[in-house]
Structure I
Amino acid sequence: MNNETIKIPQATAKRLPLYYRFLKNLHSSGKQRVSSAELSEAVKVDSATIRRDFSYFGALGKKGYGYNVNYLLSFFRKTLDQDELTKVALIGVGNLGTAFLNYNFLKNNNTKIEIAFDVSEDRVGKKIGSVPIYHMDDLEEKIKEHDVQVAILTVPAPVAQTITDRIVEVNIKGILNFTPARLNVPSTIRIHHIDLAVELQSLVYFLKHYPNEQVES
């Protein structure tokens, strides 16, 4: 089956990296096969959802046998384009940005923060976790030079839209927005908003009003 022709629900697409991470751990431990029940227990997604997610890709397992770990790992590596390096630019080297640079997706060899940007003289020209930090004045030039296609925004909300307008002009395809601002981007740009304050408020709400209910995110 040609993966490029598969159109799957966005909720399923968001779960694929979770499956992939667990399968990598299974492979490292030497396990040869896994059932949907075992997957369910590990990733905290019910078995029926896992089977439905996998069904979009055809017959990935056998009834009574489960799933071959090596086959699934290879399949999802290709599906998630894990054979290709995705270069990322981090924009805004404050506390959160610095944490990202130190972490730099260490468990994922195919996603890497390549360059970072800030305006502070204390940071520009230095490196954090081997990542060079450039001045915001060099934003467009360096993104083109390093062939970066994804950006992480950890800048103050008032400047987020202005910076977004600049990076969409230089071949950025995806933005992970950690600012509270809801950004306007062309339809050709994929943007994911992660507002930590909103997520925390949501968590507290569910703790108070649904204390005994497991809520799937």
Structure II
Amino acid sequence: MRVYRTDPLDGYHWINPADPDDLGKLRFDGTPRKSSWEPVEMELVTEDTRGDEPSDKYTHFPWSGSDRLVLRDEAIEKIGPLLEPYGEVLPLEGDDLQVAVFNCTTVVDALDSEKSELDHFRSSGRVKRIRSYVFDADKVDGLGAFVVPEQSNGTVLFTDTLVGEIAEAGLSRLCFTALWDSADGSYGDRRATEFRETDRKI
């Protein structure tokens, strides 16, 4: 069993709220939002604001953040049903865009905090960042996507079972960065992501 997070791919579309003040509406933390949800207007980012290569390549999963997965066009129909057992697929808006966002509401106390490497805020003692992950395999078994309560930004974690199902849908492009394996253990600090053979690109 392997656990991943998503990461952006160079050169592919990003997507942001048309109004920067709406960014907070897309910060998910495992709390259900469907009953009060109002679609956020989005716009594609097709140029790299850092001055690197233009982000002009099409993807069914335009990047918006590790705490949410944005689905475009066919991905809503094909991937949405795979995600719904673990959360909500919420509609978004945009000129000439058919987009939705996945809010993972499956919160599982599966992180082994003694064996994981954690940074804490000095003032509150809360977890600031998880440098490397170790999970209780029994609690992760049978899941497809989940979040852990220690991670305040709600980074969505995916197991290899769901990653395989997403890959079989024949859509592109998305990177899954491997964080932990039940046989190999933690893959260490993946903050500076370099693609490894344990990772997956679809």
Structure III
Amino acid sequence: MRTDPGLTVLGRSTSSNVQKVMWLLGEIDRESVRVDVGGVFGGNHDAAYLLKNPNGVVPTLIHGDHVVWESNTILRYLANVFGASSFYPADPAGRAGVERWMDWQLSTLGPANTLLYQSIVRTPPEQRASELIEPHRARNAALFLMLDQALSSQRFIAGDGFTLADISIGALAHRWFRLPIARPHYAHLQRWYEEMCGRAPFHKHIVSIEFA
């Protein structure tokens, strides 16, 4: 793995948004320094951190003199800087095909998935309520059905090649498959997820990390 001494990721390993960044770095064979920030580690509301990322969330990427925040923007930045054009096509139509799924993850799947995750993992067992969990489970089921339908005619989310679209959604799909909930059988989504699990960086930065 190639080392870039100016590449630092600020954020805890259990964050799905940090995971997607670390996954891409693994795919493009770039070593970075990751610093635990956020969650039980705190620090994301400290003045020094807010100077880098005024949202007070993770991840934040530091690359030399450049500071980048928002996880999907970080993915695009890394793909552009390190020439990962197969993951992020240069032609407008191909790029739009990737970016629409990245935007969908950010605006639609992400918020719904977070509510489901928080209602189970972030809620003490004695306080979990099925009547609160079920609407979130049903909403996620409907959204993952959309992915299953897209994957019915192509190998990956944005087409026949692995792209940032797969990376932006992968950690949330992992939650869907591993949370203790009832799931419809989506054969195409299952096939895609199993292929993701076979990618070493996905396994290292997502599958092997405990939910927290």
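The numbers here are math on the coordinates, done by the rules we state, and not lab data. In this text, all values refer to a predicted model and were calculated from it rather than measured experimentally. Cβ atoms are built from the backbone, for glycine too; each structure is taken alone.
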(message) Among I, II, III, considering only FRET efficiency 1/(1 + (r/R0)^6) of positions 67 and 99 (r between Cβ atoms, R0 = 25 Å, to 0.05), which has the greatest calculated value?
(response) II
(request) Work out the source of -12500 here, i.e. which of I, II, III gives that when helix-only ellipticity at 222 nm (-39500 (n - 2.57) for each DSSP H run of 4 or more, over all residues; to 500) is computed. (result) I
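One of I, II, III was used to calculate relative contact order in percent (Cα under 8 Å, 6 or more apart), giving 13; which?
Working: I: 13; II: 26; III: 23.
Attributed to the structure labelled I.
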